[in-house]
Structure 1
Amino acid sequence: MKYILMDIEGTTTSISFVHDILFPYSKDRIASYIKLHRNEETIKDILVETKKTVAEEKKIQIDDEQSIAQLIEWIRIDRKHPSLKKIQGLIWSEGYNSGELKGHVYQDVPVALEKWKNANISLGIYSSGSVEAQKVLFGYSIYGDLNHFISNNFDTSIGHKRDENSYLNISKELKLDPKEILFLSDISEELDAAKKAGLKTIQLVRLEDVPYTGHDQVKTFEDIRF
């Protein structure tokens, strides 16, 4: 095994941390953050992208205030929209830097990352959260800065996680044969897509048993054997 690619939510990090801590944190601050940084190019781009999607999907034109409301609605329904993921990453970054947030990772994760890195296995993250959000979560984790274990970060700019082509794109970027990559996730549809692309797969079943989905299953990173 040359490379291990990891999901975050439900794999390295608890789902409850994302949904009960991170999502409300961004929801409570999104309006004030956008208003404070409205003149910055990144925020302008986020608002343009939001308005464009609404225009395409609902056939209506919206203003900045309505764009903020739309972003909040996307948080509620957990839509993986690029503009939402960008603004969330920026807000969370402030929270981590201020010490208000500490990134949750399961206790078996840092031990496994160090073990795999010492075995000359390269490690990467593939999450629907932005690369910025990934880096601050691991950089300000409850176990300290874990980013030094991670060689690559991928988000949905490389493709959606349930799309086979996304994993082929990652393999090409890494210059590796797909069969040299192991993908870890809790979501069977993501694992299905990775498996179709030729990656090896293991499903994390952290909270409760789930029916066999065609992928090897483990409860923790400690249970993973090559």
Structure 2
Amino acid sequence: MYCVKCGVRLQDGVNRCPLCNTPVWNPEQPEAEHGYSDHYPGAHKESNRPFSVAMTVISVMAIAVILTVCFRLYGELNWGGYAIGGIGLLYVVAVLPNWFRHPPIEVFVPVDHAAAALYVLFICLKTGGNWFMSFAFPVILVSCLLITATACLLKHVRGGRLFILGGFLLGLGGFTVLIEFFAHLAFGVPMFLWSVYSLIVFAAAGSFLLLAGTVPSLREALERRFFF
């Protein structure tokens, strides 16, 4: 006997699935003996508003303390810019989506990357470097495109998740090579010091998922095991 929701094999005599807690339905048992209601409660999602408010207050207080300390001790922002920028980046990534009941991932992934790009640009300008356009910006841009495309496909395309994840891993392997390539252009780092190893690992994992998507038995096993 198998669970009607997740498909896991069940032992005889159990009343609920040990994995997803779904009540066991036995097709050989008369319907009157089930005792289950035909009405199911709708999905309930607790509001994240208290968390968002608390983290906003904490972030504002932390920024106020940093500004006070820096201007009292140094008469300027000094190291406080790095700390405030880090707090802002963390707020955008971890807190801002919680203000929305259903945050659109296709919007917030680019927003997160834009916030990261601004923070890295600040560091580059503050340290007098000239590596933002030659290294940081193209790396962040490619990362944004890869993750946004994968997230949109997983959200809007029904089925084929193994193919999507397999393609993502292949793209991730190529992305590591691009990182080393941009580092080579910006800093003169020799090519293929480490990216070739990550490329092999990600390519192997991605190829396995693509192969699994074409083999029904393997696909079903992975879908049941990892809830794809």
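For this structure, a couple of remarks:
- Of the structures 1, 2, the one that 0.98 was derived from, the read-out being Rg/Rh (Cα atoms, Kirkwood Rh): 1
- Each of 1, 2 could give relative contact order in percent (Cα under 8 Å, 6 or more apart), but the derived value 14 comes from 2.
- At a computed 1.6 (distance in nm of label points 7 Å out along Cα→Cβ at positions 14 and 78), which of 1, 2: 1
- Which entry (1, 2) yields the derived value 2.3 for distance in nm of label points 7 Å out along Cα→Cβ at positions 110 and 206: 2
- If P(r) over Cα pairs in 10 Å bins from 0, in percent, for residues 118-213 alone is computed and equals 16, 36, 30, 15, 3, the structure in 1, 2: 2
- Each of 1, 2 could give helix-only ellipticity at 222 nm (-39500 (n - 2.57) for each DSSP H run of 4 or more, over all residues; to 500), but the derived value -20500 comes from 2.
- For 4.5 (distance in nm of label points 7 Å out along Cα→Cβ at positions 22 and 86, calculated) the corresponding structure among 1, 2: 2
- Answer label among 1, 2 for the case where distance in nm of label points 7 Å out along Cα→Cβ at positions 166 and 182, calculated from the coordinates, equals 2.1: 1
Since every read-out is calculated from the coordinates, none of them should be taken as a lab result. All values reported here derive from a predicted model rather than from experimental measurement. Cβ atoms are built from the backbone, for glycine too; each structure is taken alone.
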